[in-house]
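J.: Once you scroll down, you'll see the structures, which are given as structure tokens.
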Structure I
Amino acid sequence: MTEPALCIRDLSKRFDSTKALDAVSFDVPQGSIFGLLGPNGAGKTTLFSIAAGFLAADAGSLRVLGVDIAHVADLQGRMTILPQDASFQKNVPILEQLTFLRQLDGSDRRTAEREVTEALELVGIAEYRKRGIHALSHGMLKRMGIAQAFLGQPEVILLDEPTSGLDPKNARQIRDLVRELQQNRRVTTVISSHNLAEIQELCDHVAILDHGRVMAAGAVDEITRAGRRLDLELPRELSADERARLGAIGGVQSIEDKAARRYRLLLADGDDQVVIAALRLLLDAGLAPRSVSTANSLEEFFLSVTGDGAEA
């Protein structure tokens, strides 16, 4: 059995009276694009900081590629991290800055310059390599950060909010870039994001934190089965009895009124038999739906386990 890229066991961290992490345990499979979700204050940044060696945990363990994070220096060149607000020197050419960072990881200057130039070409900003960051837009700065994170041959990459503050077009380009680099490099990428739809699209595994605790962790397709919804347009309004009978079906978590004669059933699991049972009940009541749609939503599951808004 392949060892996880990250193995987190009973990890805890307290700041005064606040439990930032409370016995957190989950694995990040090797080669995965792993999403880390949670409301503000859930513990995501604290977890990233411990994984990067910026903070020490109060209890528990975190191993990256089999190395205890207490010996984070042993992961030099094998793990990189891109903070949300990564800063760069304003007046130093981009090529010089990134070359210097590669030299800190042990590369000679010629190799470092070649690797940086290739990385900048991959992210589409090589033409700016001899200029300072003042020449870059916000989206280009994000690309520069992605280039830095993928420099060399890292095996694990941590990206904190890589599309934060970007317009939809640039955010899409960054997602495509991360996916392309992931496929080419076969690395393990862990992404913290406020965008639930983005995580569902980009990631194959996910962990959801809330108040420092793990609410769910696993493959996205398995988790979203627990966030399935059934949208219906009916020929008339549901009676109180019909609503009660629908709600009594095992697996129907709640019934929401969306508009006149339009309803959304949130399903506790993704079993198709729940959908069939609901449709059969409606047909027996003479309520043949005018339209039916189903979707598996990470957002629905996120809301069900955190009780918070969509901001993660």
Structure II
Amino acid sequence: MRIIRIALDWTPNTIHAGLFLAQHKGFYKDAGLRAEFISPEADNYKLTPARRLSRRTVDFAIAPSESVISYNTSRRPVAITSVASILQRDTSAIVTLKSSGITRPKQLDGRTYATYSARFEDGIVAQMVKNDGGKGEFKPVAIGRLGIWDMLKSGEADSTWVFMPWEGIEAQKNGLELNVFRMEDYGIPYGYTPLLLAHISAIRSNEDAYRRFMAATARAYEEIAANPESAASLLCEKIDHPNFSDESFIAASLRELQPALLNSNGKWGVMDGRVWGDFVNWLIEIELLRPKRPIEGWHLYTNKLLE
């Protein structure tokens, strides 16, 4: 049986639900595959998922658009590409505690922002602040990635970037009121996130196995979109991890994700070149990205494993 190794972008959560569902419902087994998931808990995020992929120690990695762009435009480009978008629209946001009194991005000037230290991250947040009339002069604070949300909750940082279908639902459950600043509301054509990435050379040599993996994964995410409550029940029964101990929370999170899982044709994972183009061109326009050569779309994404 062919083993497929997937590097997760975070501790197990509902973004990964289709992967876990395909495993526990036997979709991968039926395809002659066995999936192994590598959580960043294993090394406290010492290696990012994209770094593991670049080293060819995994078959797939979960990461945002910025990772693909960064690896393909670095001084020593690495041929990794996105093969599916787990979500069809951005569900992330910059958030502050309501108690902070920071009700608009421009008020982040001079305040602390808990950063993941990604290549384009602070520049994107700064541009949001500028687009709202501020200077974009906040104070980035870098700590261990897995502790960033706790840093905001404790008041050690004034703002950070979260996924609303996870941290947002957690905040609701715990009565923690947030101010939410979404990219689209401040003129930022943010790209696909999160994505499933693969190494281009690995696609060439493992195309049949990868196609089978993608078909099984797509089937699982499409089942979740059709019935999030049923998926929540199964996942909480099967997954031995504290993040999946509360079925009502997982069901609420999957319902929040539901509208973003499939495209207008009811398909999971398929990407639109216009979304990629708008985001890349915007990064170039605000000078966060200064490519030394033209960026080819096929370097960044492909839908062929979903065909």
Structure III
Amino acid sequence: MNNILNQLSVIGIIPVVKIEDVNKAVPVAKALCDGGLNCAEITFRTANADKAIKSITSAMPNMLIGAGTVLTTEQVDKAIEAGAKFIVSPGFNPEVVRYCIERNVLIIPGCSSPSDIEQAIKLNLEVVKFFPAEALGGIKTIKAIAAPYVGLKFVPTGGINEKNMNEYLSSPRVLACGGSWMVNDALIKSGEFGKITELTQQAVKTMLGFELGHIGINSENTDEASQIAGAFSLMFGMDYREGNDSIYAGNSIEVMKKQALGRNGHIAISTNSMERAIAYMQSRGYELDLDNSKKDDDGNPVAVYFKQEIGGFAVHLTLKV
């Protein structure tokens, strides 16, 4: 898959931003990054869209910026010259799509019917926009319309918000979601950049869904592990389950049969998406031991440890089941 598409996939949420006052472009971009989203789609619904893109890409070159609501080849040129890395259009305009392909520019065109999708597939596109998502039936429609087109992925936009985005993101056919609830016009016009950061942080928190998965306790041997797990089982009525390397009391207490990682044991934090959680943590400067991660049969990580212990506990991410 295209490298930019891979980046959008691990980011998960693409803020759709309308900038009228160019002076607010960089503060908005910084607010999004501070909140945990280092990308944005700047729409060509204003006369200053290309100037806003140029302002952000100059000040924040590591932020992934695309241009949205692109309707003409002239707008494509303006967006790319300003530093946009991808183009998004509300519908499927063959002229615009072919022009982007000729210029080797990633385009995500709007497709809301099988006819649109088949045009996109004919041009070897991997991802299309589904707009307006909620008005067209949401994730149920995406699943139904996507079924015949194996391999194609969607970026739903329109009516997406914090309450429904995980319904979309949980589908393997959805690459990422576009939304503007954390950067609505009123917040930008009033300069409430702190609020934008707050809403962005909440969106990322909801997307990743971090929760305590289980606590692992180290022991010296199988007998000691059995005693510890048995105590939790007896006290709290938890199911006692023995595995090869550990014994569980319920789903939240794991007692290791030997001294394992962590001075005292380990803590597992579960997440909705390992890929996005790993990318998010790395973007925040946290180091993970990816070389020794536990993987499923398809090679996807299901348990990845941080290199840093907390309070004598090793900490790892795990996928929610």
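Since every read-out is calculated from the coordinates, none of them should be taken as a lab result. Note that the coordinates shown come from a computational prediction; the quantities given were computed from them, not determined experimentally. Cβ atoms are built from the backbone, for glycine too; each structure is taken alone.
J.: Comparing structures I, II, III by mean count of other Cβ atoms within 10 Å over residues 32-39, which one has the largest value? The partial results should precede the final answer.
T.: Values: I: 25.0; II: 16.0; III: 21.6.
The maximum falls on structure I.
J.: Follow-up question, since we're still on this one. Compare FRET efficiency 1/(1 + (r/R0)^6) of positions 80 and 264 (r between Cβ atoms, R0 = 41 Å, to 0.05) across structures I, II, III and report the one with the greatest value. Mind showing how you got there, number by number?
T.: On the way: I: 0.45; II: 0.90; III: 0.15.
Of structures I, II, III, the maximum of FRET efficiency 1/(1 + (r/R0)^6) of positions 80 and 264 (r between Cβ atoms, R0 = 41 Å, to 0.05) occurs in II.
J.: Of the structures I, II, III, report the one carrying the highest value of Cα Rg over 2.2 N^0.38 Å, for residues 128-207 alone. Before the final figure, lay out each step's value.
T.: Numbers: I: 1.10; II: 1.46; III: 1.20.
That would be structure II.
J.: Using Cα Rg over 2.2 N^0.38 Å, for residues 64-103 alone for the comparison, can you identify which of I, II, III gives the largest number? List each step's numbers first, then the result.
T.: Values: I: 1.49; II: 1.80; III: 1.01.
Once Cα Rg over 2.2 N^0.38 Å, for residues 64-103 alone is tallied for I, II, III, the winner is II.
J.: For the read-out percent of Cα pairs over 14 Å apart, for residues 240-295 alone, a value of 52 was computed from one structure; give its label from I, II, III.
T.: Details: I: 52; II: 72; III: 68.
Value 52 for percent of Cα pairs over 14 Å apart, for residues 240-295 alone corresponds to I out of I, II, III.
J.: Between I, II, III, which one scores greatest on distance in nm of label points 7 Å out along Cα→Cβ at positions 112 and 224? Walk me through the numbers on the way to the answer.
T.: On the way: I: 4.2; II: 3.3; III: 6.4.
By distance in nm of label points 7 Å out along Cα→Cβ at positions 112 and 224, the leading structure of I, II, III is III.
J.: Continuing with the same structure: Ranked on relative contact order in percent (Cα under 8 Å, 6 or more apart), which label among I, II, III comes first with the largest value? Show your work: numbers first, answer last.
T.: Working: I: 20; II: 27; III: 14.
Top value of relative contact order in percent (Cα under 8 Å, 6 or more apart), among I, II, III, belongs to structure II.
J.: Let me ask something else about it. Have a look at I, II, III and say which one yields 1.18 for Cα Rg over 2.2 N^0.38 Å, for residues 72-255 alone, as calculated. Write down the numbers at each step before the final one.
T.: Values: I: 1.38; II: 1.18; III: 1.52.
Source structure for this number: II.
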